[in-house]
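Computed from the coordinates by the stated procedures, all read-outs in this text should not be read as laboratory data. Treat the numbers as computed from the prediction; the structure is a model and nothing was measured. Cβ atoms are built from the backbone, for glycine too; each structure is taken alone.
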Structure 1
Amino acid sequence: MSLLVVRVPPFFPVPHNVDAYGILSACMYITWLGHSCVLLSGSKKVLIDPFIETGSVAGTKPDFVAITHGHADHMGEVVTIKRPTVAITEIAKYLKARGVPSEGMNIGGTLVLRGVTFTMTPAMHSGRIEETGQGYGGGTAAGFVIAMDGVSVYHAGDTGLFSDMKLIGELYHPDVALLPIGGRFTMGPAEAMMAANFIGAKLVIPIHYNTWDKIEQDPEPWKEAIERTTDIRVKILKPGEMVEVKPS
């Protein structure tokens with residue numbers, strides 16, 4: 001697995017399977033747009049948790065959207081974008097009622113759409129859909145292992161640390177793990193360091209931090225600790241920055 005980090009404007013619509021120099025390549029680009037919103041670009045484009053604090057991610061024009069859970073800072077612009085969306089059954093039914101083409105699934109299941117494999121994994125978090133009044137039942141929170149073009153990415157969603165992350169590593173062998181480190185509402189750096197070891201991905205990227213002061217973290221000591229004690233590489237991305245990952 002080789003890496004190339006490219007700085008792009010925050011909401012640059014990354015072309016399908018085209019690198020920063022316009023050359024077709026067998027690889028995946030992972031762009032952190034902010035908070036938990038990540039764009040996977042290869043032969044298809046998958047937008048995960050389409051929320052950022054300011055601005056819009058609609059210009060990414062994804063082939064698919066994946067929603068980890070029903071909280072507003074993860075559902076984000078899914079109704080506006082109206083692209084085929086993968087989510088837990090309860091959220092998928094809710095989105096269909098809002099006119100969003102949706103595919104429902106549940107923990108432990110796998111769905112293949114046009115060459116992209118979505119496997120839904122557990123997450124330790126709440127998941128109610130936070131809209132109007134009392135909101136709606138959003139099922140349980142989840143994570144995803146998403147694979148295409150020979151690269152597999154684990155997006156943990158909002159979660160605390162749980163020991164079955166070892167099984168995610170043993171079963172799916174993700175090349176990349178996207179882990180929340182903000183604390184308070186999810187894992188903090190100490191828990192995320194153990195999670196990285198449980199999962200065993202060669203590359204780890206921190207997400208869900210520094211959006212607001214309640215989840216403020218300095219990722220540099222976390223990166224240094226992981227890389228000093230393991231063979232795992234940590235890539236700290238700025239919003240709008242992307243990393244190229246080639247198949248092993």
Structure 2
Amino acid sequence: MTVDPVRTVVLKAGGNVLNPRDSGLIDGDFLRTLLRFVEVHLLQSYERVVLVPGGIGCELFLQWGRLEGCTEPELDEIGCALINISASIINRAAISNLVDRSVISPTVPKTLDALSQALDKYRLTVAGCAIAHALTSDSLAASIAEHTSADLIFVKNSQPFNGELSFYQDETRSVLKLERMMTYHSSMNEMERAGHHPSLDHLSLRIIRRAHLFCRVLLKDAIVAWRPGKEISGITIHYDS
């Protein structure tokens with residue numbers, strides 16, 4: 001008899017989703033909606049869920065650090081630390097808001113080993129793993145998905161690359177072409193800047209291709225409009241084998 005492997009999804013919601021640019025406020029309503037989405041929808045479809053937040057307010061600190069002469073690797077460390085802080089707050093929000101609190105890891109894993117241990121015991125883990133040279137929470141989520149052999153979902157404020165048709169494989173804009181995105185990134189300057197993330201950062205795309213991750217992009221408005229029992233179709237990222 002064959003046993004189906006445990007299904008895991010890594011759900012990444014970046015800082016600009018939880019703290020919309022220039023708003024100066026944390027979007028508490030969206031956070032509660034996201035937690036309901038995790039509880040009711042994802043826990044019905046997956047055995048394990050890893051929720052990866054972004055570094056809320058990260059852009060301000062990175063700009064400040066550059067003014068003070070921080071190197072890009074140092075800024076990368078700052079960004080990872082801010083993701084850890086965000087994860088701790090969101091973890092507390094999850095424990096406060098979700099009905100079955102026993103499914104939630106009570107601590108935020110800060111290493112991949114600690115994450116693996118948490119996933120052995122809990123169905124939902126909020127992760128703030130500090131991984132060297134994780135340029136944004138995109139690449140952090142992709143690294144975690146690779147480590148856990150999980151599906152990967154990015155939650156974005158807007159359609160990737162502003163809906164530019166050349167990035168899509170079909171007219172319905174439901175499939176993104178990985179190779180096209182990677183070619184675009186390689187043509188840009190300052191590729192190694194911490195926090196540099198035009199829609200999806202280049203390191204996350206490399207990991208998706210290397211690990212053959214199943215990956216989707218969900219729009220924030222779709223989750224806000226979601227209700228229990230309603231399916232949400234995401235934009236799939238197609239990688240070449």
Structure responsible for -12000, with helix-only ellipticity at 222 nm (-39500 (n - 2.57) for each DSSP H run of 4 or more, over all residues; to 500) calculated and labels 1, 2 on offer
2
Ranked by mean count of other Cβ atoms within 10 Å over residues 100-107, the structure on top of 1, 2 with the greatest value is 1
Work out mean count of other Cβ atoms within 10 Å over residues 68-75 for each of structures 1, 2, then name the structure with the largest result.
1
